[in-house]
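Rule-based calculations on the coordinates, nothing more; no lab input. As the structure is a prediction and not an experimental result, all values here were calculated from the model.
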Structure P
Amino acid sequence: MENEFLRKKKISVIVPVWNEEKYLPVLLEALDASLKSDPNLEVLVVDGGSTDRTGEIAANHGVKLLKSEIRSRSVQCNTGAIAATGDILLFLHADCMPPFDFPDQIRKNTDRKIRSGCFRIRYESGNLWLRWNAKYKDWDWSLLRFGDQGLFMDASLFRECGGYKKEWKVMEDAEIVRRIRRLASFKILDSSITVSPRKFYEIGTMRLQFSYLVCSLLFLAGMRPQCLEKAYRILVGSEKKSSRFH
């Protein structure tokens, strides 16, 4: 009876993408099994103007494909949230793989007291620094949460907090979680989401790790979003290398 009640909570999985033809098929194939067995689950892919086969891949998988005129994770997440019909929103990166039972995990851990949360993370790599990064993100810091952890929340809470702020292009997830925790409890689940280490390989493990640390400290110090974004671009060395922080 309890499982039937939990199953009635509809979950909307929102995936903001840009040129993700390599990773999106893997994620959508994994989500297909959940979609077939769970009628109260939907997937929305929000494309920020991809120039590869990302849109075609999403359309072929039969998920809801939305277009965003602006390539910005904050804007794309808001676009998906507006179109979503679920009671719970899950924001998922294309290169992140949630645990197979993620719908049940989320439903069991959301109620009137706990209205938001995220998963722990593990990287597809045995690199010592990446394992440290995962442990760092697993700590229950009051403010610092990251998008690759699979943030989820009641749809009503998302509306109550005002959604993502479009001016935040770096640390946007930490910023919304900071506002959410002023309104409701936030829980880090015991199960883990598996994350690709691609950005560490692309930019350099030590360099990106250092960039994350500096940006986190600047965020906590109250730096404005535009200045924080500029600092991140300088730290990673080139605007072309990475347009997203997670």
Structure Q
Amino acid sequence: MSIGDFPPVRARTLRDEVANRLREAIRSGSLPAGTRLVEQEMAERLGVSRVPVREAIQALVEEGLVRKSPHRGAYVYLPTRDEIDEISSLRVVLERFVVERVIQNWNESHESALRAIVARMRTAMQKGDYQHVYEQDYAFHLMLWEIANHAILLEIVSSLRSRISRFLYEATTALPKEPANTHVDSHDDLIDILKSGDIEAAHAEIARHILAAKERILTYCMLEPPRADGQVDAGK
């Protein structure tokens, strides 16, 4: 197991810092699906006690990034295709509400800030820096959630995206150039629609955006096949 060459954690909230380190390691693939998360080993590598590691693992369990089982302990979870489909369909419902609120709260400063993010995304894409493309994609959606100005909604949609973040990352970094161009351009299209105030068009575009992300995940990422009995594997 490798969680990267992290320096010792020296932050105020150790649990949050450890959770952030593990979350990033999962997203980047440094901790692949199926990797067991051994408290003592991670505590030694991060220079902390086992308590914040245990608490961080529990936080990731609640986010759906980690599973626990009596036989395997804690391990990085690999969702099934059905779960990706369920998460994506729920995201469509919630993100439609997001864009409604964005339109209600829209002003010129929002447009300029979102255009700047898309410009950075496009520059990164032209350089072949798909990691930065992913990061700017996340920044774009985070800004939409913040413009929506709904704290509970922000918590829910960010949690759902976090559950599939490593697959969004893998799918984005695997994009060939032409689909990547289309992907970046779609963000400008969404800004145009939000600016116009057309709620129905915004609903359609954000749904298309999220379902396209789902298809990229299903195309580029290795997922756990569903069990024959339709149940989710809880670990062996």
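Of the structures labelled P, Q, which one yields 19.0 when Kirkwood radius over Cα pairs in Å is computed from its coordinates? Going label by label, the one that fits is Q.
Match the computed value 21, 14, 12 of semi-axes √(5λ) of the Cα gyration tensor in Å, for residues 33-104 alone to one of the structures P, Q, and report its label. Matching structure: P. If helix-only ellipticity at 222 nm (-39500 (n - 2.57) for each DSSP H run of 4 or more, over all residues; to 500) comes out at -23000 when worked out from the coordinates, which of P, Q was used? Comparing all candidates, it corresponds to Q.
As an exercise: relative contact order in percent (Cα under 8 Å, 6 or more apart), calculated from one structure in P, Q, equals 25. Which structure is it? Corresponding structure: Q.
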